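These are the structures in question, set out in turn.
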Structure I
Amino acid sequence: MIFHDIQQNSEVWDEIRIGKATTSKFGVIMANDGKAFSDTAKRYAHKIAYEQVTGQKEESAGFTNGFMDEGHTWEPVAKREYEDATFNTVSNGGFCQHDIFENVGGSPDGHVLLDNGGIEIKSVIAWTQRANIKRNSYDPAYKWQKLGNIWLCGWDYCDFISYGYTCTEKNRLFVHRILKKDYETEIDKIQPRLELFLDLIESQKKYI
C-alpha cells in the first residue's frame, strides 16, 4: 500500500482520486459477486473510465448534500471521543493507493498508531444510531467499505465508529470492531472481483 499523507477533502486529495476505484464504492463492485455487474456498477466503471481518459473529474462526482456536510463537520469530534474512550491515537487517514493496482485506493478516516488497525466514522442521525446500537454491530450498508480498507491497508481490524451527533452523551459514540480473521472468506473475494471490474473500466473507454 502506498500512503499519501494529504488532507482529505482538499484539492490535492480530490485530484489524486480522479480515475480511481475507491473502497467507498466497493459495495457497488461486490454486489452480485459471481454474477454480472449491475447497471450501477457499469455506470461507476464508465465514470472512472471517463476520468482516466480525460483527466477530469466527472461532474456528477461533486454531488454533496446536508447529511454529507454534517458528517464532515462531526468527524473530528467523533475521532477525539474515540481516542478518549479507547486510549488509541489515530493518525491522518490520507489516501491509500494499492501498490499493484494503481487505479485502486481508499480514504480511511484514520490509522491507529502503535497498532495494525484503522477507523471508519459515520456521523448519523438518532434513528440510525438506535439501529446500530440495537444490532450491536456495524451498519451492513458499509460492509464492503470496511473490508475493502482492511484489504487495502493490510489491517488486522477496522473500528466502525457510529457517531450520533444528536444523541445523549451515553449513546453518542458506538464502536464495533471488525476483525480481519472473522472475514477472511469475504476479503479473499475482493481481488478477483476487482480485477473483473478493472477490465470493465477498460471496456468503457471506447465510449468516451
Structure II
Amino acid sequence: MSAPHVTRGQGLLEPLLARARARRANSLIRPDLRDGRVLDVGCGSYPYFLSHTSFREKAAIDQLPPAAGRGGGEIDWHTLDLNAAPSLPFPDRHFAAVTMLAVIEHLDPSALETLFGEVHRVLEPGGRLILTTPAPWSDGLLHLMARLGLVSAEEIAEHVFCYPPALLGWYFARGNFPRDHIRIGFFECWLNIWATADR
C-alpha cells in the first residue's frame, strides 16, 4: 500500500514531514483563533494542513488547482501565482490566522515584503501569521534527500532562497508586524524554522 499523497512528486518521508509541519503549526495557533477563519498560503495541491486543523472557515491559495477531490467542500480555494502578483484577494481584517508552511523558500525575495504586508492587512487585530521554512544550513541535506528519493525532487528543485532567522524578522517588520510580536524558533533537529508574527 502506498503512502498518502501529500505533495507533488514522490518522497518516502513526505507524509512524515507534512504531519510534522501540521503538528507544529497547530501547536502555534492560540485556541481563541479557532473560532475565526484561516488562510493557508501555498497549501499545495494536497492541502494536508487544512484537512488536519479546526477553524470555523478555511481558505487556500496555491499556484496550482487542487488535486482531484482535495479542494472542494469546506475549503475556499484560490489559484494564484504569488511570485507574479503577491496580493491577496480578501478584505482587510478577514482572517484570524494565516499559515505559510514550507512556502517562502519557493517565493522570490522581491515578492516577500509585499506579501507579508498583505498578510498583515488581511489579519484581524490579534491575528497570527505562522510559517515554517527550512533552515539555510539544511539546503544541501535536502538536495541529497531529494536525490535519494526521500523528499520530493520537484518541490526541492523549486526552492528559490533560504531565509535565516534574522532576515525573516526583517521581512516581518517590513510587512508592518511589530518586532515585539515576532517569535522564531527551530524544530526537527534545527533543520527547520518556525516563526509567528502577531498583528
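Rule-based calculations on the coordinates, nothing more; no lab input. Only a predicted model underlies this, so the values are computations on that prediction, with no experimental measurement involved. Cβ atoms are built from the backbone, for glycine too; each structure is taken alone.
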Suppose FRET efficiency 1/(1 + (r/R0)^6) of positions 15 and 143 (r between Cβ atoms, R0 = 30 Å, to 0.05) works out to 0.55; of I, II, which structure was it derived from? I
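Ranked on FRET efficiency 1/(1 + (r/R0)^6) of positions 79 and 175 (r between Cβ atoms, R0 = 25 Å, to 0.05), which label among I, II comes first with the largest value? Mind showing how you got there, number by number?
Values: I: 1.00; II: 0.60.
Max of FRET efficiency 1/(1 + (r/R0)^6) of positions 79 and 175 (r between Cβ atoms, R0 = 25 Å, to 0.05): I.
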Work out mean count of other Cβ atoms within 10 Å over residues 23-30 for each of structures I, II, then name the structure with the largest result. I
For which of the structures I, II does the calculation of mean count of other Cβ atoms within 10 Å over residues 167-174 return 13.8? I
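Among the shown structures I, II, from which was the value -8000 of helix-only ellipticity at 222 nm (-39500 (n - 2.57) for each DSSP H run of 4 or more, over all residues; to 500) calculated? Working shown, then result.
Numbers: I: -13000; II: -8000.
Clearly, the read-out refers to II.
Taking relative contact order in percent (Cα under 8 Å, 6 or more apart) for each of I, II, which is largest? Walk me through the numbers before you get to the answer.
Details: I: 25; II: 22.
Top value of relative contact order in percent (Cα under 8 Å, 6 or more apart) goes to structure I.
Assuming -0.23 is log10 I(q)/I(0) by the Debye sum over Cα atoms at q = 0.08 Å⁻¹ as calculated from a single structure, say which of I, II it is. Working shown, then result.
Numbers: I: -0.28; II: -0.23.
So the calculation was done on II.
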Computing mean count of other Cβ atoms within 10 Å over residues 111-118 for each of I, II, which one ends up highest? II
